[in-house]
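Structures for review follow.
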Structure P
Amino acid sequence: MTQASPSVAARIARAQPTLSRAQHRMAEYVLAHQFRVATMTIDEFAAAVGVSVASANRFARALDLSGYPQFRAELARGFEAALEPVEKLRVELAHSATAVQVMAATLEEDIRNAQRTLQGLDAGACERAVDIVLAAETVANEAALEGKPLDNHITHLVIHGLLHLLGHDHETDAEAEEMEAIERKALARLAIPDPYA
């Protein structure tokens, strides 16, 4: 029986004592932006962290991976469905598409995603999600106890509920990490701080 390879986060934890200062910076960036890094080329990652391409490769090797391609593949495991449109767009851009073609392809993909989401909605689940979110007193008390602005907390709950409707769950640690990463990314796009920090 083949044993599953450790996650990138587990590899970082294991290598932590031996990482250089620059590698610690890369590790922190990866842990904070796993989904984003999984979509980056080595040049983009190196630029984002402020290191050389060679340093990015050495970081991957410090995690017992053969290089950046394997590092990125390990990060992308579990994100395949979410990364598919990004990779498709990257390929389209590499083929000298015009700006109009790229925008059209992106909008068409957004429309297909919205249609798939609408087809998967369950009326009963939507009603339950609305009932939970609209429990205003509970939501307001939670926000106050956690020291969060009410609108940020409500937005987080809506995203959390929508992810459940789309089939995500947090029964296991891996499921919880994946769901929280998606929530963090969605909230960051709305300039809302990490609710789990």
Structure Q
Amino acid sequence: MEAARAFDETLARFAALSQSVGRAALDSSEGLARAAGALQKVVACEEEMQQRAQALSAALAAARQAQEAHALEIASRAREVEERGQAYAALLQRLDELGRDAGDLNTATQNLAAANKIDRQTPPEVLSPLLSQLAELAERMDRVAAAAEALASDARAAHFDELARKTDTLRQQLLSARNRLGLLKEALTQALPRITWS
């Protein structure tokens, strides 16, 4: 800092002048004249030192104000980071829950398919409960897909585009699985035309 350097230089010069005044011989008119001249220099240097001290004080006050302003900016940014982090964590938790729900639906669909091998000779009493189970799975998929759509919209609104893309991908996978259920429903309703899809 320039003000501190200037103050230090003036202070060193003041100390040197003070020492020269103390060493001046006062036993002749010439010595007295030198001592008087040195005293004038000391007084002038002391005035300059006071000016330098005021400049240093002003520079320190300005530095303190700048530091306080930066501290306020940092505190504000820290709050923003915390708030954004909490918002992201809440959205991510919703995505995790949707992922678990989608995994459960996928497992239930696979288990249903594995437990029910269907052909043209499958009796209606087997097809009817199967259609009910498929309808229930389809409704659950619709609910989870709607929740995924809402989450993607919330993530986009909060400017978490990556999270929105992940959620959209999950939603597309759910809709694809829902379409496969629809195809299975069509095949079953052809085998049992009186059963309606609910």
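Given that distance in nm of label points 7 Å out along Cα→Cβ at positions 125 and 181, derived from a single structure, equals 2.7, which label among P, Q identifies that structure?
Working: P: 2.1; Q: 2.7.
Structure Q accounts for this read-out.
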Distance in nm of label points 7 Å out along Cα→Cβ at positions 29 and 133 computed as 12.9: which structure among P, Q?
-> Q
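As an exercise: volume of the Cα convex hull per residue in Å³, for residues 53-156 alone, calculated from one structure in P, Q, equals 203. Which structure is it? Walk me through the numbers before you get to the answer.
Numbers: P: 203; Q: 94.
Among P, Q, the structure yielding 203 for volume of the Cα convex hull per residue in Å³, for residues 53-156 alone is P.
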Computed 14 for relative contact order in percent (Cα under 8 Å, 6 or more apart) - originating structure among P, Q | P
Compare distance in nm of label points 7 Å out along Cα→Cβ at positions 37 and 109 across structures P, Q and report the one with the greatest value.
-> Q
For structures P, Q, calculate distance in nm of label points 7 Å out along Cα→Cβ at positions 21 and 165 and state which one comes out highest.
-> Q
Comparing Rg/Rh (Cα atoms, Kirkwood Rh) across structures P, Q, the largest value goes to Q
Given a computed value of -32500 for helix-only ellipticity at 222 nm (-39500 (n - 2.57) for each DSSP H run of 4 or more, over all residues; to 500), which structure among P, Q does it belong to?
-> Q
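Values quoted throughout were computed directly from the atomic coordinates according to the rules given, and no laboratory measurement underlies them. Because the structure is a prediction, the values reported are computed rather than measured. Cβ atoms are built from the backbone, for glycine too; each structure is taken alone.
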